[in-house]
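We did not get these values from a lab; they are worked out from the coordinates using the rules stated. All values derive from a computational prediction rather than experimental measurement. Cβ atoms are built from the backbone, for glycine too; each structure is taken alone.
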Structure 1
Amino acid sequence: MSGLSSRLITSLQNQQIKQVAKLEKRSERERERVLPVEGGREVSRALAAGHVPVAAYVCPELATDAEMAPVLRTLEQMDRAGRTRLYTVTPDVYAKLAVRESSGGVLLVIPYLETGLGAFALPPAPLVAVVENAEKPGNLGAILRTADAAGVDGLIACHSPGQVAGTDVHNPNTVRASLGTIFSVPLAEDGSEQVIAWLRAQGIRIAASTPEGATRYTDCDLRGPLAIVLGSEAHGLTQPWLDAADVRMYIPMRGQADSLNLAASAAILLYEAVRQRQSTQP
């Protein structure tokens, strides 16, 4: 980390540090249109996906893991090329910036992701996950991680008309729970009615997951262009999705619980769809 002493920040009262620390709040992230990214895998995957940080903060005393070495080299190269601003900070300053403990000693501030449906490019016969009104950013992040592992073509986060703010896809907990796969899985967000119309225009069938579904999920044909749609744990899918569904499917529950965690349900359904698709391949 040589050559960065001119950008050494040691004061907790530094105005730049105070501003970055405020990014923990959604209102600040939306106002600035940036999000903080921390954690070795998360930072590595953001850079590998081509995201250029507005600024990067490194604590040398904490950034000692071997996996951070290529990250530091990349950031130094970007700084020398004038593509980002790299700062060295002390451990106590880094602690003020970091949302989580043990995050690897590197924090990036990157521009908001492009999440419009207009930029949501899909291959032929795509498999898409759609999540409506997800209350917990961690659930959304876990589904992104599953989508990446299963080879799902994209994820759409949507909100019903009564949910003005919608799911916070840029929440640091979403990034953390995804282990950085938020940067590799195509991601879009919009209102439920807009997403339904978009899926119809793309010729993508809608398979709605609901406890009141008529068909067991293993008996559904989940091949071809398909969106698997899940609702919130508290309220499930809203009526527009149930009305638009080409099939309503359910996961059998054998015990006393009447439903599964949202991320667990998504994993079951997405992997079943992948299994069916692979079984038809030569």
Structure 2
Amino acid sequence: MTKLSAFINLTRINKPIGIFLLLWPTLTALSLASDGIPNTHILFIFILGTIIMRSAGCIINDLIDCNIDPLVKRTRNRPIAARIIRPKEAIILLLLLLICAIFLVMQLNIFSFGIAFLALLFSLTYPFTKRFFVMPQIYLGITFGFGILMAFSAIQDNLPLEALILFIANIFWAFSYDSHYAILDMEDDKKLNINSTALFFGNKTMIMITLSYFFMFLNLIFIGILKEFNFSFYLMLSIALSIALYGCFESRYMGPQKNYEAFLRNNYVGIFVFIGFISQLH
């Protein structure tokens, strides 16, 4: 592995699913806050900011878990765990990414800057929650939702009711898709005393994932009622929910390894939710 490819692996740029799972809710929030397509400058800031902060989050996670990752089958070949990249090198890259992120946020209002600071605190502390919080996926959902709050604060300088409902919906969504992912790590997590929803709920995990998806969509329907959206919005939500529920069915009846496919399929859930909102805006 060359140094360049190692840095690409460190930031997970080669695995864009994490970017998409952050980007779709953020784009949805930007469109909803703008009541249409947001201006190009704001769009650029948020798309680039999402990519940068996802990469920074991956580095933070790998630095904090550098003593755990070598012991986990799925993560033992990550660049820091495999000693291809030194922690000092990773920290330098992290600082460069954070400087770029600060530069982007400085172009927004003070309200957005404050939310961005809170988002950074959550990003820095999330990896620790796996050690003491039985459901770190909830904390992850909050962390992943700050892009929604920033979108509304940047455009409206306010957090209306629909922003908070979308934020809550995103927490339920992250709980569901990351619980799919957590099932794959159950054995290693159990040995290392790492917490996850999969370990906490055990054989009831798939039921909780399914319920969480339903709560996500109930919140989205509430926004639809609040904004008086028409039939096409609910049609797109129905398609998105069908994709999510198929992942639950597949994981439950076709083997636990199907959870990774279910996790990846959440990209399409996000796409159809986004299309649903876009179809209603001017």
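Remarks
- For the structures shown (1, 2), Rg/Rh (Cα atoms, Kirkwood Rh) is largest in 1.
- Value 0.6, calculated as distance in nm of label points 7 Å out along Cα→Cβ at positions 66 and 90, assigned to which of 1, 2: 2
- Origin of the value 15.5, where mean count of other Cβ atoms within 10 Å over residues 154-161 was derived from one of 1, 2: 2
- For 1.1 (distance in nm of label points 7 Å out along Cα→Cβ at positions 26 and 274, calculated) the corresponding structure among 1, 2: 2
- Looking across 1, 2, the calculation of helix-only ellipticity at 222 nm (-39500 (n - 2.57) for each DSSP H run of 4 or more, over all residues; to 500) that yields -10000 traces back to 1.
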